[in-house]
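The data blocks that follow each hold one structure.
FYI, it's all coordinate maths here, none of it is from the lab. Given the structure is predicted, the values throughout are model-derived calculations rather than measurements. Cβ atoms are built from the backbone, for glycine too; each structure is taken alone.
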Structure 1
Amino acid sequence: MTKQSVFSRLEDFITIARKGEEAELTVVLDKRIFTRKFAPYTMGDPGDEIDTYILAANYVFVVEEKSHEFTKFYAFGVEGDSPSAVQREIDVANERLKMDYKRLRDANIVFLEKFFRISSDGNILN
């Protein structure tokens, strides 16, 4: 079996940390907006567009002085949704982040925990 040289999952870093290797971690939260076009014969008229977003975390690990970065998606929503729908998506993303953060802490990886939140005007803050 060949040694894995590309880190692309949280589990890869958790595994090396449990083996005693030091891994530094920075978490950067991101809200990515995408314009979704409806395909013919699907929901919506062809050419219609809707802005959607993905709540993601960019993980930057430094292992043996080499930086490894990857992104994990945590929730999906539609721009312009009601405040309660947006809050629900934030809650889903934050609960999923908490689960991953626990796994990272259990492997003794030190980092600053960050969470999504909603502003008073309904915008998602990261």
Structure 2
Amino acid sequence: MISMEKEEPKLPQADMSVSRQISFTRPVTTIAPATQTIVADDCPVTGKITYITLHFPDGCNALVELSCSVNQEQILPVSGFIALNNATKDFPVNMKVTKKSALRVLIVNRDAINPHTPSIIFNLEGVP
């Protein structure tokens, strides 16, 4: 026997996951012997950092170095600093974070003459 009841169509569930980028782009001035700048922000999602994009403009020549951390734990590089010149690179991270986790970048400028402006972008996926 054929049923005459009409089956309700199933609607796809809305995916609440979002992608966000947190940009840490600040000029780092010069004060001998070296200037350290800390740039920080709270994580806007619970999820994960998928990768971190770093851009060092031309002229950094290993004079500007930086490190990235979450809640006081250094994640990029695992220890020490990264210093590049005229380069943009994505670094896979895949680290779990919660909303309001402290995202922090430490930038050191060892150039006694010129300020520099590296760009650091935390790429995140998660639920707001």
Structure 3
Amino acid sequence: MKAIHLTAYGNPAQSLMMAEVSEPNAPSANEALVRMEYAPIDYSDLLLANGVYFLNPRLPSVIGGEGAGIVVPCRVEELSNAISGLLLDPDRRQSLGRAGRQLAHRAFSSERAARQMLDAYGALGLVTRA
């Protein structure tokens, strides 16, 4: 299957590469397998690619935190409990939201994000500029 790999922190147009990756293993307890139908490069991906997101995975790493897909049937009750646990924990939600907002405000303007998004999509051959 195809995925976008982050190969280095810095300019997303230079550090994002389309790659073939193996199919994921079957999900374990409290996990789900999602067959992705659409996964954009979005603002949080640009933060990650620039190295200013609160997560810094070992590279190369598949990038992409948002998308639309279909959950492959699995242990539905366990998945429901895991999602409910996150949604019902106000401290965790506030902490994650606050950290993300602080990093975003320090690192980006909307103009820079739009330019980097276009550059990254262009470098991957997914869009052409007029």
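For the set 1, 2, 3, ranking by relative contact order in percent (Cα under 8 Å, 6 or more apart) places 2 highest. Source structure of the calculated read-out (Cα extents along the principal axes in Å, 87, 27, 22) within 1, 2, 3: 2.
If helix-only ellipticity at 222 nm (-39500 (n - 2.57) for each DSSP H run of 4 or more, over all residues; to 500) computes to -13000, which of 1, 2, 3 did it come from?
Of the options listed, only 3 reproduces it.
Can you spot which of 1, 2, 3 the value 2.3 was calculated from, given it is distance in nm of label points 7 Å out along Cα→Cβ at positions 54 and 118? Derived from 1, not from the others.
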